[in-house]
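Enquirer: Each structure below is given as structure tokens.
Values quoted throughout were computed directly from the atomic coordinates according to the rules given, and no laboratory measurement underlies them. Only a predicted model underlies this, so the values are computations on that prediction, with no experimental measurement involved. Cβ atoms are built from the backbone, for glycine too; each structure is taken alone.
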Structure P
Amino acid sequence: MNPDLKNILAKVRELYMKFGIKSVTMDDVANELGISKKTLYQFVSDKDELVGKFLEYEIDIRQEEIFRCFHKGFNAIEELFEISMFMNKMIREQNPATENDLKKYYPQYYQKIISTRRERMQKYILLNLEKGKKEGLYRKDVDNEIISKLYLSRSETIHMNNLFTVEEFTSMKLFRELLTYHIRGIASDKGIEVLEKKIEKIRSNI
């Protein structure tokens with residue numbers, strides 16, 4: 001991606017996360033960047049394209065961070081905690097108005113980010129399951145395809161219904177319980193030991 005466009009999108013991301021999408025005009029973006037609208041239009045033809053580019057940028061940010069988690073030398077359980085902590089942080093930083101505006105005014109982009117998020121998350125979970133089996137942390141008889149879909153379904157249901165408030169959904173307590181629930185269902189005896197040590201470490205750092 002063009003470096004100048006990345007700088008523009010980084011600022012657009014700040015504005016959208018703070019104010020939502022609908023209320024932020026092209027004039028607002030140009031003024032915030034200290035450039036003319038004419039310069040801004042050299043990179044995008046209109047606000048619709050800007051929203052699309054913003055979503056591509058947002059997807060890339062998440063992809064890069066999760067990719068780093070896979071290359072830090074963590075075992076499968078530690079890796080799952082790191083990825084989940086990052087996703088939790090992203091949700092906490094996001095203005096609910098941003099997703100609502102996407103859903104209402106840019107449904108084509110909303111569907112794209114939902115399908116991309118789902119596809120990539122399932123891929124990450126499948127990779128994690130395979131890694132955990134090789135490390136002896138997950139049971140060999142776990143059906144990777146079914147478990148990955150169950151994890152996705154549970155995560156999306158929690159996120160999209162009104163059983164939990166935003167504060168509850170993004171809390172460390174719920175995050176820890178959800179992961180513990182998932183890992184205990186697939187872990188070997190060795191994996192349970194690793195999980196309990198990880199939980200104890202998290203609690204000691206609170």
Structure Q
Amino acid sequence: MPEFTGLKLLLEKYFPQRFSELQIEQFEKAFQAYLFWNPQINVISRKDIDNLAERHFLHALGGLTAIEFAPETRVMDVGTGGGFPGIPLAIAFPEVQFHLVDSIAKKIKVVENIVQECGLGNVSFSVQRAEQVKGEFDFVTGRAVTRVEEIAHWVKRKIHCRNQNSLRNGMLYLKGGEADELLAEAKKIAPQSRLFPLGDHFTEAFFSSKFLVHIPFCK
């Protein structure tokens with residue numbers, strides 16, 4: 001069974017002095033909650049639960065390698081499953097509003113319980129498909145939900161172009177694969193798209209072929 005110590009060491013290694021004591025406590029509560037819930041409602045592969053710290057929490061925080069969201073930024077996390085990357089990002093950015101969406105009710109049940117356990121007042125959630133969600137957002141996040149082109153089609157009209165962040169509003173999508181293929185697919189949607197290789201920041205072998213894809217929908 002994985003222990004929170006492993007995640008704490010990763011947070012200290014890659015984000016020294018980035019998180020407050022309260023945030024570290026929230027990470028620990030979330031970590032323990034996933035260990036409690038996963039045997040009941042499988043939101044992480046049981047074969048992969050030993051990699052909870054590296055392949056789920058740290059991967060979810062890959063967005064921090066490219067952007068520090070401005071306060072009051074609004075983010076929708078599509079196909080959140082049990083809350084990745086949304087919950088770790090919500091802990092990291094307490095002044096940012098996150099809406100976590102998944103079409104499977106039992107997964108949102110896990111999200112609801114972990115949000116309550118961690119006291120995350122900046123998180124809302126709904127059992128919906130992304131295209132059914134009402135409202136506008138500055139960014140949409142996701143983690144290997146489907147092909148980049150397909151998720152972009154779902155969410156493009158939900159992006160509000162006020163551009164208060166260092167990256168232009170649009171998608172921030174965690175995806176593995178071949179860099180050239182990913183970038184070519186993203187550039188079909190928006191020519192200004194770019195890749196942020198997570199392996200440039202995280203030394204674990206898992207991240208060698210993992211990327212944060214930024215697709216701007218706003219000029």
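Enquirer: To which of P, Q does the computed value 0.93 (Rg/Rh (Cα atoms, Kirkwood Rh)) belong?
Expert: Attributed to the structure labelled Q.
Enquirer: Ranked on FRET efficiency 1/(1 + (r/R0)^6) of positions 51 and 139 (r between Cβ atoms, R0 = 30 Å, to 0.05), which label among P, Q comes first with the largest value?
Expert: Comparing P, Q, the top value of FRET efficiency 1/(1 + (r/R0)^6) of positions 51 and 139 (r between Cβ atoms, R0 = 30 Å, to 0.05) belongs to Q.
Enquirer: Here is a further query. As an exercise: helix-only ellipticity at 222 nm (-39500 (n - 2.57) for each DSSP H run of 4 or more, over all residues; to 500), calculated from one structure in P, Q, equals -9500. Which structure is it?
Expert: Numbers: P: -25500; Q: -9500.
Answer by label: Q.
Enquirer: A further question follows. For distance in nm of label points 7 Å out along Cα→Cβ at positions 91 and 195, the calculated result is 1.9, so let me know which of P, Q that is. Walk me through the numbers on the way to the answer.
Expert: Values: P: 1.9; Q: 2.9.
Label of the source structure: P.
Enquirer: Match the computed value 0.9 of distance in nm of label points 7 Å out along Cα→Cβ at positions 75 and 187 to one of the structures P, Q, and report its label.
Expert: It must be structure P, since only it matches.
Enquirer: Sticking with this one: As an exercise: distance in nm of label points 7 Å out along Cα→Cβ at positions 131 and 179, calculated from one structure in P, Q, equals 1.3. Which structure is it?
Expert: P
Enquirer: Relative contact order in percent (Cα under 8 Å, 6 or more apart) was computed and gave 22; which structure, P, Q, did it come from?
Expert: It traces back to P.
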